[in-house]
1. Out of P, Q, choose the structure whose coordinates give P(r) over Cα pairs in 20 Å bins from 0, in percent equal to 27, 56, 16, 0 when calculated.
2. Upon calculation of relative contact order in percent (Cα under 8 Å, 6 or more apart) from the atomic coordinates, which of the structures P, Q produces 19?
3. Assuming 0.20 is FRET efficiency 1/(1 + (r/R0)^6) of positions 174 and 366 (r between Cβ atoms, R0 = 30 Å, to 0.05) as calculated from a single structure, say which of P, Q it is.
4. Using the calculated result 42, 35, 31 for Cα extents along the principal axes in Å, for residues 22-213 alone, pick out the matching structure from P, Q.
5. Starting from the value 0.25: which structure in P, Q was FRET efficiency 1/(1 + (r/R0)^6) of positions 222 and 342 (r between Cβ atoms, R0 = 25 Å, to 0.05) calculated from?
6. Given that mean count of other Cβ atoms within 10 Å over residues 230-237, derived from a single structure, equals 24.9, which label among P, Q identifies that structure?
Structure P
Amino acid sequence: MFSNAVISSPKAHTSYFDSIFPITEINEFKKDIQQSAVLLKNGYAEAEIINKSDWLLIAPKVKAKEIKFIFTKYPAKKELWLTDYYKLLGARLKKLFETDSNLNSNLIKWSIILQTDCKTEPKARLLFHGIEIIYEQIKSDTLHKKLYKPLEVTYDSTNVIKTAEQKVEHFIKTNTKIKDTSIMMIFNKHPEWKNSLVVIDFTGSMYQYGGQVLLNHILNLKKSGIKYFVFFNDGDGRKYKIIGKTGGIYCVTANDIENLPNLLNKVKYMGNGGEKEENNIEAIIKGMHKFPDFTEIILIADNNSCMRDYCLIEKIKRPVKVIACRVRKTINPQYINLAYHTGGSVITANEEINNLDSFKADNQLIINNTVYRYNTSKDRFEYKNKLRYRFHQNCNRFYKKQCECD
């Protein structure tokens, strides 16, 4: 529908824009309460979308029918406009498709609304500037089939696999600012990991890592040891979160190649975290209960986030391999202690630490040149130099003695 060339160079494609967007002039835009619609706010002469979550929370359950871009016609004569109309339209389209690439569709009706009740700039600024998405509900059975219908993979299903690969690559490309492929190298170094239950933090900063784990699985389908995926987004955008009941956890078999890329979008749209704490332990426990025949548990963790529900760790009776992502220098001690208490390991792009129990005797552990000491009274590892490494100290409040579990 709208190619990158069109969006990036709107002045060179004015005739195309004019053919796609019929223009209607009205005094002032008011939302029709009889219609199912979401208003995305841009602000006067701005392209950034202020309230993306208003659409993302419902996007998986609805289908966009019509999209209107609402401007003010100020000044009345176009040639006097200070902001280039086509450039602003192109910028708003770009931000819209960054929010939801599925909206770039020729099945949607497009239009522009120009508001004329604005003789002065202060009055123009007071009017609504943004995007109206008019939608219809998707039937629940259709949605369920679309996202969860299992596919028995046969390895000559070239088109299905290639399509899934392209979708995941597109997802990574549109959701990644700094490319870090270390997680793919980690999985490729461990062909012995079989029948794995892979639990993935899929909040905003972690999209590229979850996407790459899935892409690596698709690219190496015949030898991949992943049997199950669990994606979690810390509560589907809920404001109030109860430990052990936060939700936003999505479990799927790894052979569902056709629908796994759709699940990435669903988990993203349902919630992107938004807080520095996540529900890692709840997600691990749910995955264990859903798929009890796994051999390995692998957690793809955001090193810069705390585990809100660390107090539930006693319910995990199997070793957890923690792959720490977004490591700047030090490893969050919470993840070291998760591996320690479950008999698992800590893995980064550069190191792998097993048998954490053996470091207790020396009373210290060194990872990435950072020294951690073993605190006997608390039965956990912590920074030896607490004043120097304060970045993860906030997570201490989530240890068992400071956390009330439901």
Structure Q
Amino acid sequence: MLLKKSNLLHNKTIQICGSKSISNRLLILHSLFRNIKIENTSDAQDTFLLQQALESEKDVIDVHHAGTAMRFLTAYFAQKEGRNVVLTGSERMLQRPIKDLVEALLALGADIQYLGVEGYPPLKITGKKLNRDEVVIPSGISSQFITALMLIAPKLENGLTIHLEGKITSRPYLEMTLKTLTSIGVSYEFDGRSIKISPLDFDQKLSNIFYFEVESDWSSASYYYAMAAIGRGIINLRNFQAHSYQADSRIKEIYWDFFGINTISDAQEHRISICPEPFVFPEIIKIDMNDCPDIVQTVCVTAAALQIPFEITGLETLKIKETDRLQALHKELQKIGCETQITENSIASVRFFEPEEPIFIKTYNDHRMAMSFAPYCLKKEITIEDENVVEKSYPKFWEDLKEILDPIN
């Protein structure tokens, strides 16, 4: 995808599809309880693959690159009595660890076997009743392991108490899951180290129908914050709430604090306006992004484009995403004139320089690499390789992006 050097068209309006994170949680709950109606579901490939898997009667289910689907379905099929399935995925998916979740499910009485390397997919799952109601799981690898257990917890006869071991990563995603469960009548207790989820009173609750209109996706909104910060123009986004429980809504605070981007909410129109204000950029950006790792790439590219030094920590989970995102960022930021230093859980700029042209950005099968680097076209012409990776989370991204760009001839 060649993106010519462009100016930002001011005051354009975009509608992004529903949140992938919320949609995926609601789809699992719908399959468990059948009394949930969902509108504005995400059109992301990940969500489509999850929905397809939940409706499938096949013996082998391939989730391709969809990490969320792999984790949520592992727990879902483990508790589904009488269902036998092999859960597999892409080559990269078979390299992404799932041992902590599998061991937790085995401790609850599940029947799961590794068909390849121990600790990794593919998995052979024989669904059965899970009788135990207490489990311990490390909480520093992936919040999705914990969320997978939380989603099936109200379906278990005695509910489930989950004891969290170690530092909690991406805590806002756990809070999102708890709020989603509460909205269908599930009660819980969370003291910071243990989550106790009560079983749902099926007879009483199944008589109710719960309707959800999924808020648009804040992770996808982050790319427009980058465009506004670099291009210094107003962008409007539809179907966003002033107070969201999506973890990546933290983008509002980050871009206000470091880039002078104000977020103005119109509650009646369910719309936000992303507005650059007169602003003196900081000498350095220092921030812990453990609770919102999916927007790290966007922040790094924005800072690099504006040549603001940065030190970002709390990034332990980036190595087990669609690619090793720390390594990918280290290599590709170099192409836009930003040398970086990385550790196991951090990335920091070292120096800025004039990049060589033409600029070709590799995506490493990672949708967020493609979309986070796209705003750099406001600085220089850039080519994004394998542009179709955006289908994983935001299929209309390139179409929407063209609506706000004015290429310079």
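1. Clearly, the read-out refers to Q.
2. Answer by label: Q.
3. Matching structure: P.
4. Considering all the candidates, the number was obtained from Q.
5. Derived from P, not from the others.
6. Source structure for this number: P.
No lab work stands behind these numbers, since they all come straight from the coordinates. As the structure is a computational prediction, the values presented were derived from the model and not from experiment. Cβ atoms are built from the backbone, for glycine too; each structure is taken alone.
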